[in-house]
Structure P
């Protein structure tokens, strides 16, 4: 295994392989077949950098970009990205007028509709809308109690030219669990019923979209006109057994900053969760929970020179400690101060490994990597 690197003078970085993102997007374009692909780049591209991720995804064939907030969409526009963008989570303080002026499509659930319509009338430009239907997730979206009123109002606003309803969407709750397919079937049926309600009111959106990464991979019946690919774009999967044919795009790396030997009985880090039973050589890794490393991780490891070394003791705000004692290592192969440490990446310890160690999901591991870890963009042609 080739040891991962960092440029000279760089202490730490989240190395983002934009070619991996491009190739992952291309893979989903192939899987979606006749449906278009929306690359979801919210939360700064799941921590990978929204602008560079968006550009790579478009190169890979994605025709839409998806974000949570209008502010995220505007940042993409300011970076010169002209692809269609959908933003779906709003508050009364959201910049609806700016979104309309910038050609950003907006998902509507009901409460924001009148503000959007007023902003459209003031600007003289119709707002492009996607109706968000709550088919059972219980979060954003118009549910059975409010859908009829929303549909009627949309029909009226479309008639007067304030809005154009381009899409209808919902979000699945358990598509990442194939054993609960009957529940996903129920969500599909509720979605189809909502489409019928829209059509009866004279609203017939051209884009119907339901599928997230999990459904894009496992439920071709839910591809409809557009699929929304989030975690899969970054080479990670929603399923416990991973996804073949995708390449993780993020590798978090730093440099070993200190090495020393703890005598038997010596504790390590706060609380002395770890106490050396024998003399142990330890290495200090300058990454901690302020950088997004989960403090609660247990049985995690890092990779140094192609070999995995276990984390010991509690993870602190700025640093963690690893056990470097490996009797099988020749003295010339032992880690040294300055060696590159990979927290996780594509070749050794993975984001999925850290997710298991922290009792969470891979989405959280990559998204939480903080701003003290600069993003370094590369195109790695394996």
Structure Q
């Protein structure tokens, strides 16, 4: 039986190496990386399978990214389980359920309706698992290292997704989708084994039973607070709209979309490394607003159709602004009581994922009536407007919290 503990680890952490010397963080981090790789491979395999069977771009897109919309179901219903009395056991159980779901996708001849049903269920498990994992993260690393830990996980998530899609494309040239599902199941099982072997139980939790009522109660308190609401809006909407801009790269410059996406990934990597590793908490807070402006401002150039080199640099600089997520997440965590930190971080993650899908839909719908360049600029203007209009409320959030 794992040992119960109620206090977070207190130790000096000055770099990623120090973080990885914490056994529990290494377990959470490795399990997260393996699960992300498994989700990427299974999503790519499912999208390929659906495309071959239906030739429908819409169904293919839904099959690849539909799990992000299912995250909302978790945020609205059962996210309070992330703050249950035994979060380690909860995470292990959710990983087991996810393993069963991924393995079920490998069954040959499974009807598409059943596959989409599994996709929604897996999205629910993933969102609850994210909330539980983030709740545990606040207990296994010192508060001063939280932004650095999230930075490392953000970098790993982006890098793993890129590598996963590339590996999936190579594997599907030689293997069938069912065999790729099997590989995804193996990665999921490996992530489960790592978490089970390295993470201890932490009992800091609610006095009331987690469930639908507890989820709604905490969500209502979260959304009722103007400061916390402003933080969530800034974490969700500007980022999601800029992801929508990126979704138009293929339409804007078909021959250079790969270079633009690569520039965006590189910019995000540089931003997370710089803000999470080199800046302290005070400087992160001071730079947060400028980073949120940087996230959208370079996209205003797209309406002018500048040379490809200029556009590529603009995308790189804009993607550095995604690092504004780190100080905002840090601020949200500071203003959240310990007993509901897992749920609040789960809601934040689920909302961010959902707004990425909504941003792509908004940008794509706008492009039906405007040119791709004009659409990118229009969506970026809305992103800037949200950042500017909510700045006073974000500043007030420093003195408020979730009750």
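Coordinate-derived values only; no laboratory data. Quick caveat, the model's predicted, so the values are computed rather than measured. Cβ atoms are built from the backbone, for glycine too; each structure is taken alone.
Comparing FRET efficiency 1/(1 + (r/R0)^6) of positions 164 and 228 (r between Cβ atoms, R0 = 35 Å, to 0.05) across structures P, Q, which is largest?
On the way: P: 0.95; Q: 0.60.
Largest value of FRET efficiency 1/(1 + (r/R0)^6) of positions 164 and 228 (r between Cβ atoms, R0 = 35 Å, to 0.05): P.
To test your reading of the models, identify which of P, Q gives -8500 for helix-only ellipticity at 222 nm (-39500 (n - 2.57) for each DSSP H run of 4 or more, over all residues; to 500) when calculated.
Working: P: -8500; Q: -25000.
Derived from P, not from the others.
Which of P, Q yields 21.5 for Kirkwood radius over Cα pairs in Å, as computed?
Working: P: 22.6; Q: 21.5.
That value comes from structure Q.
When you work out Kirkwood radius over Cα pairs in Å, for residues 132-179 alone for each of the structures P, Q, which one comes out largest?
Values: P: 12.2; Q: 12.9.
Sorting by Kirkwood radius over Cα pairs in Å, for residues 132-179 alone in descending order puts Q first.
Tell me which of P, Q gives -0.45 when you compute log10 I(q)/I(0) by the Debye sum over Cα atoms at q = 0.11 Å⁻¹, for residues 268-371 alone.
On the way: P: -0.32; Q: -0.45.
Here the read-out was taken from Q.
Thinking of P, Q, which structure, once distance in nm of label points 7 Å out along Cα→Cβ at positions 108 and 236 is computed, gives back 3.5?
Numbers: P: 3.5; Q: 4.4.
Of the structures listed, the value fits P.
Determine which structure produced the value 19 for relative contact order in percent (Cα under 8 Å, 6 or more apart), calculated from the coordinates; the candidates are P, Q. If you can, show how the numbers build up before the last one.
Values: P: 19; Q: 27.
The structure behind it is P.
Just checking, which of P, Q has the largest value of distance in nm of label points 7 Å out along Cα→Cβ at positions 276 and 324? Kindly include the intermediate steps, with their values, before the conclusion.
On the way: P: 1.2; Q: 1.9.
Once distance in nm of label points 7 Å out along Cα→Cβ at positions 276 and 324 is worked out for each structure, Q has the highest.
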